[in-house]
1. Of structures I, II, which gives -1.18 when log10 I(q)/I(0) by the Debye sum over Cα atoms at q = 0.21 Å⁻¹ is computed from the coordinates?
2. Tell me which of I, II gives 4.7 when you compute distance in nm of label points 7 Å out along Cα→Cβ at positions 9 and 89.
3. Work out relative contact order in percent (Cα under 8 Å, 6 or more apart) for each of structures I, II, then name the structure with the largest result.
4. Of the structures labelled I, II, one was used to calculate helix-only ellipticity at 222 nm (-39500 (n - 2.57) for each DSSP H run of 4 or more, over all residues; to 500), giving -22000. Name it.
5. Where is mean count of other Cβ atoms within 10 Å over residues 57-64 largest, in which of I, II?
Structure I
């Protein structure tokens with residue numbers, strides 16, 4: 001019996017998500033691979049973005065994958081941490097800006 005829900009070995013099984021729905025799985029992987037291909041952004045830049053987003057959405061599989069990918073692309077640990085801070089700042093700012101909704105609603109209900 002596993003001690004926790006997250007098993008790093010499951011990341012190796014990611015490709016098997018197509019097994020039960022090949023058409024949709026194939027479409028996903030075609031899209032996924034095209035997103036991460038060189039384009040206006042370099043593969044290195046995309047890896048940093050993916051690492052930051054992985055932390056924002058709190059996906060341990062993605063964190064593992066894009067930490068490894070970043071290392072393979074020569075991304076330094078300081079760059080990785082800075083990218084994570086950018087993601088954290090955006091997420092916290094998004095939570096805080098919704099405080100304006102609370103303030104507006106408070107004022108409406110308090111009248």
Structure II
């Protein structure tokens with residue numbers, strides 16, 4: 001997994017074309033890159049992220065942020081109540097309890 005400026009890139013190898021190709025994962029826009037070796041694919045990834053950010057700036061658009069730290073979670077009322085009880089018993093807010101539980105998973 002490649003990482004740059006908070007963005008992640010996934011790379012696959014095409015053995016027929018003898019080419020690495022990848023995609024930036026954490027944006028709704030399609031941002032791709034390719035190269036023939038590790039150095040090229042890493043450089044292409046960084047350049048693609050920079051190009052994406054420059055493109056957004058030129059258009060006056062806000063680029064997709066990799067992650068905001070906010071997550072909307074839907075669950076049954078029964079499960080919500082169970083989570084609330086467990087969080088209360090642990091002396092934590094529901095958000096803190098869920099975050100801690102996921103962190104330790």
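Derivation of every value follows stated rules applied to the coordinates shown; laboratory data play no part. Everything numeric here is computed off the predicted structure, so don't read it as measured data. Cβ atoms are built from the backbone, for glycine too; each structure is taken alone.
1. Considering all the candidates, the number was obtained from I.
2. Only one of I, II returns 4.7 for distance in nm of label points 7 Å out along Cα→Cβ at positions 9 and 89, namely II.
3. Largest calculated value belongs to I.
4. Of the structures listed, the value fits I.
5. Comparing I, II, the top value of mean count of other Cβ atoms within 10 Å over residues 57-64 belongs to I.
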